[in-house]
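Just below sit the structures, each encoded as structure tokens.
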Structure 1
Amino acid sequence: MKLFLTEPFATRWAECDPFAEAFAISGDTYRDMGDRRTTRFEFDGAAYFVKTHAGVGVGEILKNLLYLRIPVLGAENEYRAIARLKELGVDTMTAVAFGRRGWNPANEQSFLITQALEPTEPLDEYCNPQVLAALGVAERRALVRRLARISRSLHDNGVNHRDYYLCHFLLDTSQEYAAMPVSERPIYVIDLHRVQIRRRTPRRWRHKDLAALYYSASRVGFGRRDLWCFIREYKQQPLRQALSEGAGFWRSAEKEADKLYKKGVRKGYHQ
């Protein structure tokens, strides 16, 4: 069993079963996948999110192994990912409680509680052609470079997200930062459930992350010149050199982004 508790949970749950308490939390349910549930709740006057995992079952494990994928068994992967992003200086959630128990991977119980990041707004909702135009070219490019630096920091240090869409970047919209340029405000990377951590990020997984980011960015109004700006910052090279040395990689990422767009049309996410 693994258990990590900070205040106020360490004191309030000292004489209780923390797993029973975490799984009994009620509030506003944001996602319910049967074995996995995400709920916003308030505790001692502060807001939090709890993710509970009741075990993925043997079938899910076998399905992942069949496709040569390592199954994500519970909350520990996200707990470890949060710690790694903080080591890298990438803004993300703050874990305040975590627990895992059970010897059978298919049936283990786990939970993760994080502080609510409020007020924030997902970048895919904050950004649109009108907002990007109002930012002006300099600030728009600064925002693109910020996203590129975050991406480079993750990938160059062996981290890939696997759901790397703009909706998983939360812009801090609190009054504290209201007078600050958008590109300088905290931008939190969230939904780390499927993050992979290695010594090096394989080209394949860089490709998947960047294709997803390009797809979602193009959906809200970022264009070709923004892509070039991103490539320069991500590669830390002049654009001509970055494109000549990695032409196949970037063309392939664009093709993958186009596939994501067509998939979204088929599923009715957009037109």
Structure 2
Amino acid sequence: MSMRNIKLTLAYDGSHFHGWQVQPDKRTIQQQLETAIGKITGSPARVAGAGRTDTGVHALGQVASFKTASRIPVERFRPALQSQLPADISIRRAEEVPLEFHAGYAARWKQYRYVILNSEIAQPHLRNQVTRIVNPLDWRAMDESARLLVGTHDFRSFESQFPNKASSVRTVHWCRVHPSDTWGIWQPGVSWAKSAPERPPFLFLDIVADGFLYNMVRAIMGTLLKIGVGSWPRSAAREVLEAMDRRVAGPTAPPEGLYLMHVEYDHPFTGLDVPAAE
């Protein structure tokens, strides 16, 4: 029987998962998907993911693919899979794609977003969805520093457990920090504030690259937070990058503020629609 290749776009709350990748006796996204696919098709399938999100990290636009001999119509895959998945995973779309498509290898660029709640007052319902920073943050200094990371560089200073890839060179197309009036994470683009209050309630780090290293975004965020609270100068991001030493970068920021927003396969990156903050 001929094989088919199914592409899934999914969202999940990573709070109660041990990341994407299958691990013995651990609840993971990949494990849940593979179990669900086996139930509806009657055969095991190995699922490839676009990004191996860590424990506690979320996704709004994760992409996965798997091959199957099942004759289930493609329009039935989404509801059928959803019926076998827990409430903290949502299948947004199912498509049939060419057999050579691979969710990881075929990606042209990915977008991650890190969400900060900059407030002395906690919002309990967001405790697993944002990272709260009590001290006031200078988001303009953070944004100026973030822009210094755009380009093709060796990002080993922001890579945990170096080396864990064949190369630490990546091309960052976009790296910006901007205020937000609301917790508006839902779109791959931006939902930033058109005006910047003295202390905006939310800050977003949006970063787009051709690929990411282990803990890269969280290490960048940890470095920018040092700049935001005034402990480090605005030039620190560039200095950390050039040092090529993880020990000189900021700490790894917590996982709960991080989201995999979008994975692109067809179009080159042309920018995000950013309003001019006053």
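Given a value of 23 for relative contact order in percent (Cα under 8 Å, 6 or more apart), point me to the structure among 1, 2 it was derived from.
2
If FRET efficiency 1/(1 + (r/R0)^6) of positions 176 and 240 (r between Cβ atoms, R0 = 25 Å, to 0.05) comes out at 0.90 when worked out from the coordinates, which of 1, 2 was used?
2
Identify which of structures 1, 2 gives the largest calculated value of FRET efficiency 1/(1 + (r/R0)^6) of positions 40 and 120 (r between Cβ atoms, R0 = 41 Å, to 0.05).
Looking at the calculated values, the largest one is 1.
Using helix-only ellipticity at 222 nm (-39500 (n - 2.57) for each DSSP H run of 4 or more, over all residues; to 500) as the calculated read-out, with -5500 as its value, let me know the right label among 1, 2.
Corresponding structure: 2.
Values quoted throughout were computed directly from the atomic coordinates according to the rules given, and no laboratory measurement underlies them. Because the structure is a prediction, the values reported are computed rather than measured. Cβ atoms are built from the backbone, for glycine too; each structure is taken alone.
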